[in-house]
1. Match the computed value 23 of relative contact order in percent (Cα under 8 Å, 6 or more apart) to one of the structures P, Q, and report its label.
2. Quick check for you: by Kirkwood radius over Cα pairs in Å, which of P, Q is greatest?
3. Of the structures labelled P, Q, which one yields -0.55, -0.72, -1.27 when log10 I(q)/I(0) by the Debye sum over Cα atoms at q = 0.08, 0.12, 0.20 Å⁻¹, for residues 100-275 alone is computed from its coordinates?
4. Taking distance in nm of label points 7 Å out along Cα→Cβ at positions 164 and 220 as the quantity of interest, name the structure among P, Q where it is greatest.
5. By the measure distance in nm of label points 7 Å out along Cα→Cβ at positions 68 and 236, tell me the structure among P, Q with the highest figure.
6. For structures P, Q, which has the highest computed value of mean count of other Cβ atoms within 10 Å over residues 36-43?
7. When distance in nm of label points 7 Å out along Cα→Cβ at positions 204 and 252 is computed for each of P, Q, which one produces 3.3?
8. Please state which of the structures P, Q yields -13000 when helix-only ellipticity at 222 nm (-39500 (n - 2.57) for each DSSP H run of 4 or more, over all residues; to 500) is computed from it.
Structure P
Amino acid sequence: MDETQLRNFMMICRCASITEAAERLGIAQPSLSQQLLRLEDEFGTKLFHRTSRGVVATDGGRMLLEHASAILQAMNRAREEIHESDREPHGEVSIGLPATASIVLGVQLLIAARSALPQVNLRVREASGETIRQWLDESRIDMAILYDADEIRHLSTKPIARETLLLVGSPGLFGPLDEHGIAFEPVDTSVLANRDFILPSVSHGLRKLIERALLMRNIHISATIEIDSLAHTKTLVSSGMGYTLLSHAAISEELASGKLSAARVGNVDFSRTVSLVRNPAKALTRASLEIEDLARRLMRDMIADGRWLAEPLDAL
């Protein structure tokens, strides 16, 4: 199957007649019929129903028409991008970041992009993971950083790192600290019992991760306060209203300033995968590829120098 066959197939659909399509394309009708037969052989199904008035696309034909249109549009965009490949990357690129990822990457990426890619207008959009997935589905953003995105089959994911949640409380709760502000000794899972927890709502990805990990250990905790704001959660915990579970990236500043304390939890897997995610239906541009590479390099460097406590999964 090549571009010419796709365009000729689309013309048959538009004309609902092989004869009329052949006339408009300026090719012999038998030749066009042979092309159609080869397409049907390739897909293993009939693409048209023949009638006395012409042809009508089958279900398979209608599906191919939708894909053919997208393929041809993508090929045209690819030609334009490749034609301009010698030019400096330019245009608008948008990336969606959940709150914690925004803390890690948002400002760093904007500064680096301004320096390395001056003709690229980078837009950082912060929102919940659920909202960002919707933006990706609707092709409203070019890419996103998401947590535990492996199960999203219709999107393209590139795992970058794995990070672990910490038990977070008010200042001075967990004893001597390491260089990252985390208690040297992990706490036992028994510490989680009979504690007041401040957690996101049940639909939030972080809440699902926490409950899934605890269920595997047959541990139950209850949220005395449910709130989806990261900033408000940290304020409430700092004031002694309860505990929560967050990654080091979300609380590194508060640990450094002594506003929060944190400890690892023993015998519970609170890890999550951080991935760069795209919608394959969204056209790639050179500018968006440059921003993707820049984001991955920044995150790799932050892991290497200790600014981000995570296990690298990205081979870049």
Structure Q
Amino acid sequence: MQLQIGIDGMHCASCSANVENSLKALNGVSSAHVNLALEEALVEYDERKLKQELIFKSITDLGFSVRDSVHQDEDEQISKMHLAFRRMTISWILTGLVMILMIPHMFFGGKIFGHMTDAWLMFAFSLIAMLFPARHVYVSAFRSIKGGAANMDVLIALGTISSLAVSPLSLVIQEISAHDFAGIAAMIISFHLTGRYLESRARGKASEAIRKLISLGAKTAILMVDGAQQEVPIHRIKSGDIFVVKPGAKVPTDGVIISGTSSLDESIATGESMPVTRTQGDVVLGATINLDGSFRARATKVGKETFLAQVIKMVSDAQHSKCLSSFWRIG
């Protein structure tokens, strides 16, 4: 059985490698491929030996979370990108204040408020950057260590905490200069959050093709229920249901026309811009557009069996290939 899983929280090649190795180690898994760009995993397993709950648990035990839906919608992706931008902006504002305090000491040997006062102000600004815009980095690092696998956030946490610890240590060890290291933590965090923002933008482009394909499908369908027409969400259609397609509407799912004649735009399937005439006994494909006339059809394929769903799966499988994953890691 094949299972596609959406995973949140992966930020580096080490994260995806840890998830992939954990999945492959499960008894019953024949293959597992994790795509960092799409934040998804494709797992083939024997459902007689392994339950889905154990697959999900192996991912959450590493400190990551499993999404309810495999593909992120556009609003969710935009929201994540805006959040990453806000975190980056706040961090750079704090880093700018640190640099204002640091530059006079580095290049002119001077100070603004006093040697120790400047150092403790830099300590405060760095601490604020770590506790607020970058708090998720330390949460991720803790979960990663708890799961027994280090990721990039662990390195960032070690570097920034070590830098920040210089100021308190300078109170007891006179040879240590707090001014030299107190502001480095804020800079490390800012560069890291800038990378996270660029990563969020790149992921949006990587999943754009799938999101566009998903948007082509109809959202609702008009079903014949007890002789009356009833509009229902697309997921409620079952094989064998009779649906009605009116002029200008999208065909909700794959089926066979049982009455009526119409011209359909099937360019999504054939690439041909000229409309084709479909009548009783002809097959219609979901997501194609009914240009004129109306007809009734019996659903033959629904959900993951439809033509559009198969196209989406092919694109997703191609993006899960090792070649693309390797390209993403190199890029």
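What follows draws every value from the coordinates through simple rules; no lab data is involved. Computed from a prediction, not measured in an experiment: that's the story for all the values here. Cβ atoms are built from the backbone, for glycine too; each structure is taken alone.
1. Working: P: 23; Q: 14.
Matching structure: P.
2. Details: P: 23.0; Q: 23.7.
When Kirkwood radius over Cα pairs in Å is computed for each of P, Q, structure Q gives the biggest number.
3. On the way: P: -0.27, -0.61, -1.44; Q: -0.55, -0.72, -1.27.
The read-out comes from structure Q.
4. Once distance in nm of label points 7 Å out along Cα→Cβ at positions 164 and 220 is worked out for each structure, Q has the highest.
5. Numbers: P: 5.6; Q: 1.9.
Top value of distance in nm of label points 7 Å out along Cα→Cβ at positions 68 and 236, among P, Q, belongs to structure P.
6. Values: P: 14.2; Q: 23.8.
With respect to mean count of other Cβ atoms within 10 Å over residues 36-43, the highest-scoring structure among P, Q is Q.
7. Values: P: 2.1; Q: 3.3.
Computed on structure Q.
8. Numbers: P: -13000; Q: -15500.
Among P, Q, the structure yielding -13000 for helix-only ellipticity at 222 nm (-39500 (n - 2.57) for each DSSP H run of 4 or more, over all residues; to 500) is P.
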